[in-house]
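What follows draws every value from the coordinates through simple rules; no lab data is involved. Quick caveat, the model's predicted, so the values are computed rather than measured. Cβ atoms are built from the backbone, for glycine too; each structure is taken alone.
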Structure P
């Protein structure tokens, strides 16, 4: 048995494993797996599907969502689950299921391999795979024990006794509006208190949004990260903007390797987080510490406008339907303070 911690400051646990890494290791080392969660996020469903696709061993996989009937789902969540369900059917692995009979708030992942059962149980939902939220979770991993087998069998009971496949669940799951404050609660994101209108200077740039195949807005399709000799796909919300030298060399633009390289942005919807510029000619524009923050801010706007489905690459058509293909970047009065705008006129 191993206890897993989120390991967020100031509750760092020396030498402790994390839910996400342990889940990947268990999934990629198993022939069968079943997962029961209370809630899902769009990006975690997308990333789960990509992890399953990268597995060389998995022959059966089922996902059970426990609270969707009772709390509803957003269009994005339903779209992501529909895509995952289609993937599991096409690969003849299993299905996405939704609990119908009673609210199930349990979080259990059961795994089976030739050498026995393993299980993860605790407080982490599916978003624990990639979560940026500053919310502490604790989970327990059981390795080849009677408890692991019992948890696996119980997860199967939840699927078989109180759940139905996703296509049948669409008859009773209520779709709701997406959360307008999707980034609040994410580590490093706060609500801005400054009145940006009176702080704006004349230093202003238009940063183009590029839709290259494996970088910029579609960085999630680029090379993954090494883990135990294999490659974990990048999270769907990860982006890193490549800004042209013709812009980065203009007077006033933040410069890599100087105190101006890391700065605070206040967005048009009054969120506040850290960004930075890096690389040759300060060409890499990213959110500091977590590439998903800037990506989630941009992609959630496209999702809310119904021009982007979870897991899909952004195209020129996506941006055209949304109504713009750039970010407005304006220096504000204050120490390394900038305004970032991705709004559109819906009038």
Structure Q
């Protein structure tokens, strides 16, 4: 029987709640499709930081390295600085394992309403490919004269030809698998004259190697406008760490809720485990209320199964999510319903177990 070792990190806020719901759905999928997920949970996050002075133990990466994948909830706590929590856990794993691809799909699911007119919302079917290892989140910079009127803070973006080329090449290969075979490169090269111009130049070089892919490049502000006004003109979108982060949150909002937005942090080489997380964050305002939307975590679980090679099971999860959304009877408050987290998970489990497709 096929077996996979999964490290589970619920993290902060609603993270443990949606991950627990996702685990129940994963167990149903595994039982339905004949494989085993051997999970081990780790209590790392902000509460761990309060006890130990670190978001995870010093040997955390060594502990995680032996797993096939990491299922992650959220990070962020209103009582701790965001840079401490983010850099201490999520970015420590992403950068430590060189998970240089952050993949964020966006699609208006059946039955859901986004803020756009129906005919525009129906045209949304994007995958945002976010560079996940360098760029604006490289962590290079510093502050001097702290607390004085002349205090200086310098934040440097770092772009390497190797880093830019590998994320763009991944995006080209992904676009090749899509019906549209279209790739948009997003930069801000009119104002950022060094790193972003490098992005443009590398993209032009790779476009010449991929003649079967329709390409265009657009400035990030114009890209935001196109996503709202002409969503059908974009398909696969590749951008730097910061720009793709912002655009993917816009994409989630345009498809109805951050509560349905999934993502994967991938090491395509397979040298280290990849990590799968919803992008909605810890949402401390609703933590503990039992109303967090688990769909993002379950969509993320589908991406994890696909990565592990369980393609039929991954498809079955997405079909189940779409069916529950289309029926509209069991949805959380962010989608206009009154169901709780567990009720949504139960409905998706029932759809998984009732799917007779091979």
| task | State the single structure among P, Q that was used to calculate helix-only ellipticity at 222 nm (-39500 (n - 2.57) for each DSSP H run of 4 or more, over all residues; to 500), giving -12000. | result | Q
| said: Among P, Q, considering only mean count of other Cβ atoms within 10 Å over residues 28-35, which has the greatest calculated value? | reply: P
| Hey, volume of the Cα convex hull per residue in Å³, for residues 212-251 alone derived from one of P, Q reads 71; which structure? | Q
| Origin of the derived value 54, 52, 37 (Cα extents along the principal axes in Å, for residues 100-291 alone; candidates P, Q) | Q
| Read-out log10 I(q)/I(0) by the Debye sum over Cα atoms at q = 0.19, 0.21, 0.31 Å⁻¹, for residues 148-187 alone, computed value -0.75, -0.76, -1.02, structure in P, Q | P
| request: Can you spot which of P, Q the value 23 was calculated from, given it is relative contact order in percent (Cα under 8 Å, 6 or more apart)? | output: Q
| Can you tell which of P, Q yields 16.5 when mean count of other Cβ atoms within 10 Å over residues 84-91 is derived from it? | P
